[in-house]
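What follows are several structures.
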Structure 1
Amino acid sequence: MSRPAISKLLSHAARRRCPCCGRGRLFDGFFSLKHRCETCDYDFDASEGSTWFFMYMTSGGVIGVCFLILFFWRPAREEMVFASSVMIGAAAVLLLGSLPWRKAVAIALDYWIEPRVRDKANE
């Protein structure tokens, strides 16, 4: 099986769709990852372990950017508590708000590395 185009997979991830078919939804609601694609029966759980490193690194990157902004911003001493609160709030919103898209990209990249159409054991 040939690898699909990475641009196509990233397009599916941006729309939070199945990397295999591009039609099935990845999530129930905002955060809950489905177990399988309702359209092509692709097993999302099979790539769950492979995506942890990507999720960890992107989370660290978001927090690192927030700390760099706080470091270079250099608020006055009396504004430090306010500035820290703003940055912690911004980091939390960015991390939680981007979680479904980061997870979708991680699943798409896992599919790009090792494309699987469906789990043959469950057929």
Structure 2
Amino acid sequence: MTANAAPTPAEGEPLIRPSSTDHPLYENLVEACKTVYDPEIPVNIFDLGLIYTIAIDDENAVHVTMTLTAPGCPVAGEMPGWVADAINAVPGVKQVDVDMTFEPQWGMDMMSDEARLELGFM
């Protein structure tokens, strides 16, 4: 597992790269991400919108790009490891890299409807 700063997208590339939604492991990886919670918010990090990209290559290596609700989050150093541990537990995963980014900055509009309902915003 490595936790790095995500590379800055080249001009013309989207800020958030698309996930490998058609890969057979994708749904299991989403469920794994949903087991990780921000300790200050009672909603999993996937529904909070903190997982920007889950990219899976042909060798089942997984690359996650994620963010935090704020750069000063007290678990900033730990959360990438939590995500990597959750994903590593999924059968078939060969390797996991987690990159942290603050581009684009997280906003409440990135939350799922379930998260908004849980937090009383709907």
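Figure out for me which of the structures 1, 2 the number 39 belongs to, where relative contact order in percent (Cα under 8 Å, 6 or more apart) was derived from the coordinates. The correct label is 1.
Which structure, out of 1, 2, was distance in nm of label points 7 Å out along Cα→Cβ at positions 87 and 103 calculated from, if the result is 2.0? Traced to structure 2. Source structure of the calculated read-out (distance in nm of label points 7 Å out along Cα→Cβ at positions 95 and 111, 2.8) within 1, 2: 1.
Assuming 21, 17, 15 is semi-axes √(5λ) of the Cα gyration tensor in Å as calculated from a single structure, say which of 1, 2 it is. Label of the source structure: 2. Of the structures labelled 1, 2, one was used to calculate helix-only ellipticity at 222 nm (-39500 (n - 2.57) for each DSSP H run of 4 or more, over all residues; to 500), giving -18500. Name it. It must be structure 1, since only it matches.
Comparing FRET efficiency 1/(1 + (r/R0)^6) of positions 39 and 71 (r between Cβ atoms, R0 = 25 Å, to 0.05) across structures 1, 2, the highest value is found for 2.
No value in this document is a laboratory result; all are computed from the given coordinates. Note that this is a predicted model, so its numbers are computed, not measured. Cβ atoms are built from the backbone, for glycine too; each structure is taken alone.
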